[in-house]
Structure I
Amino acid sequence: MDGEHVPKPEVIHRHSLAVRLTHWINVICLAMLLMSGLAIFNAHPLLYWGHTGHRGMPFVFGIGAKTEEGRAVGVTRIASVDFETTGVLGVSYDGDGRALRRAFPSWLTLPSNASLALARDWHFLLAWLFVVNGVIYLGFGLLSGHVRRDLLPGARELQPRHIGSVILGHLRLRFPRGEEDRRYNVLQKLTYLAVVFGLLPVMVLSGLTMSPAVTAAVPFLFDLFGGRQSARTIHFITANLLVLFVLVHIILVLLSGALNRLRAMITGRYVIRPERTP
């Protein structure tokens, strides 16, 4: 209709420079931590519960290989259940088609060869960089009000009906527009809080518990995690949960407007799309 006002997209400043920098440093650190951690796991691809663990003891998770009818077969065991994972876990193939008996394939580890010492060097270096970066992010978030303003949900947002409507909207792939898109929704807030104040601290502390030097100075970590091998298992689980979080995060970014959200995390500029008209 002539003269009818058509809402236009609005450009806002979504992320501060500190948030953007710490975000991309985290991306690099987490990717390399995962790869070096898998290389360390390859040296002994079994997980136990308690204080001690060695081959011959019962384990809760393991990746290995066996020979069956003249061919190498990859096997992943969870509790007492075995799964054949040939080609991915336990047994992978190089460029010439030769079978390699490794828990995780070489293209997924840092370094790609079986160098435990180098993998540990990478892992410890990146772990401290990751911790320092996280402290900077958290300090900035608390001092600037980012955590209180952007991450803490309000009382109305925590009502079951509101949470249910947000979940339903995500399942229908209907993402917020207009005023609702100016801030994180309740699912984002709760997830980020769980990751920042729950998952990441547990991952860092369980990693420290695997260090004899740290546990000699802070022995209560053994009581906290139930032993060095339990801490190793918990560290592995939290790392996988973090990978799951990242995968879901990437999928939602792609579905809700990848270009707009990537631009916001690079330049800070974010486009608010107008609300849908009936």
Structure II
Amino acid sequence: MAMSGERWIFRHSAAVRVTHWINAFCLTILLMSGLQIFNAHPALYLGKQSDFDHPVFSISAERQQDRLVGVTKAFGLGVTTTGVLGLSTAGDNGEEAVRAFPSWATVPSGQDLATGRRWHFAFAWLFLLNGTLYLVYSVVSGHMRRDLLPSSAGFRSLGRTLRDHVLMRFPKGDAARHYNPLQQLTYLVVIFVLLPLMVLTGLTMSPGIDAFFHPLAALHGGRQSARTVHFVAAAAILLFAAVHVAMVLVSGAFNNMRSMITGNYYLGGALE
């Protein structure tokens, strides 16, 4: 749909833009409140019960050579993370704080499990409602079929598209009218794998849901396994978001941001 000239297109509908920003806000609060919840017991396990002596992942402060250091461990292998994870600085006087994740990364910033859980649950339901509305709109409007499903030609060009991304060569002109196949596949994995996995594992950890529908916990190998998968899925979504923001910046920050705020996109790339 052209605007005032062949170099302009209307790239994102109002429904896509609104749900995108609500989704981004919800995921930010969910991540930060989730880290607050994790801080209450900064270790992950596999199975139905916690095996305190053998976590698959943990963040803690340990005393080494008469001083505290932050240590992050995965499958028994540890790395010192003092200053960020396990032991960070807090307050104006730079005092050391024993926390898995630092105060600037959690909601609320102070250690408060009850408040963190309330924030997490409230925004989880908003996120679920917003995602459902986006999915229904995408199917009914044709956005899913038109913009997110790769064509056979797109699959064949996937290798070239990946190489272009690595070399920081981004499409311009007519090639920029639509998502490339790498973007399409990534969005589909996030929409149909990572986000549903987050929701299902989150529900699995709820004692009420577990009592009402116990097979859900069995499906994930137990509530502790569900908690670990939930954490890994969240980390994968965070990685996606970091790469997504980086690509937005390097491929034309102003042009990309304008298209997600107003819908208008300039096919020549970022305006000088």
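Supply the structure label, taken from I, II, corresponding to mean count of other Cβ atoms within 10 Å over residues 59-66 with the calculated value 13.5.
The read-out was computed on structure II.
Looking just at distance in nm of label points 7 Å out along Cα→Cβ at positions 171 and 243, which of the labels I, II belongs to the structure with the highest value?
That would be structure I.
Of the structures I, II, report the one carrying the highest value of distance in nm of label points 7 Å out along Cα→Cβ at positions 51 and 131. Working shown, then result.
Working: I: 2.4; II: 2.9.
Going through I, II one by one, distance in nm of label points 7 Å out along Cα→Cβ at positions 51 and 131 peaks for structure II.
Every number in this text was worked out from the coordinates using simple rules, so none of it is lab data. Predicted model, so just to flag it, every value in this text is computed and none were measured. Cβ atoms are built from the backbone, for glycine too; each structure is taken alone.
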